[in-house]
Structure I
Amino acid sequence: MTKTDKLLAKLKSSKTLTWHELAGALKMLGYQQVEGDGSRVKFDNGIPKELINLHKPHPRNELKAYALRQVRDKLTEWGKL
C-alpha cells in the first residue's frame, strides 16, 4: 500500500485527522489550497460546485469531527472517495 493509498484510506475511515493530513489528501485528489483571511482556507479543484471551505483548527492541529464528516460526505457525494 502506497503512502497515497494509506492517506486516502485514513481520510475515508479515521475518526481523527490532522490539518496537514487533510490538506495532503485533498492535494492528492487534485485540490489546491487557497489561503483566506485569518484561519479561512478554501480547497479548489477548478470545479465551482466542488469548492471546500474550512477553518484551520486552532490551537490544536486536529480537525473537529463535524468538519471531517462534512468533507467526507461532500467528497463521497462528488465521487472522489
Structure II
Amino acid sequence: MIGEAIQSDTLKALVSQHAIREAVVGRVAGDNQRWTLSVRLGGPTARLVPVRSRREPLRIWASLTAVARYADAVGLRGFVVEL
C-alpha cells in the first residue's frame, strides 16, 4: 500500500483505528491555488501516501479551508501544512 494512493473510505477506517501517524497538506506542484492531502502510515521514515478521489488518481481541493472540512469529516484531528 505504501506509495499508492488511498481512497476516502479506507482513510476513514485507518483514522478510526488510529493507524495514521501524520497527515500533511501541500500545494499542487505548479499551482499554488490547489491543495492535496497525504498521510503517513507506519514508522516516521515511511512514505507519504496521497488521498485519491474515485475518478482521479489524486484528490485536489481548491482551498485550505476545504481540506480542513474534509479532514474533520474523516476524523483527522490535525494536519501539517507545507507551503
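Throughout, read-outs are computed from the coordinates displayed, never taken from laboratory work. Fair warning: this is a prediction, and the values are worked out from it, not measured in the lab.
Looking across I, II, the calculation of helix-only ellipticity at 222 nm (-39500 (n - 2.57) for each DSSP H run of 4 or more, over all residues; to 500) that yields -7000 traces back to II. If you line up I, II by relative contact order in percent (Cα under 8 Å, 6 or more apart), the top spot, with the largest value, goes to II.
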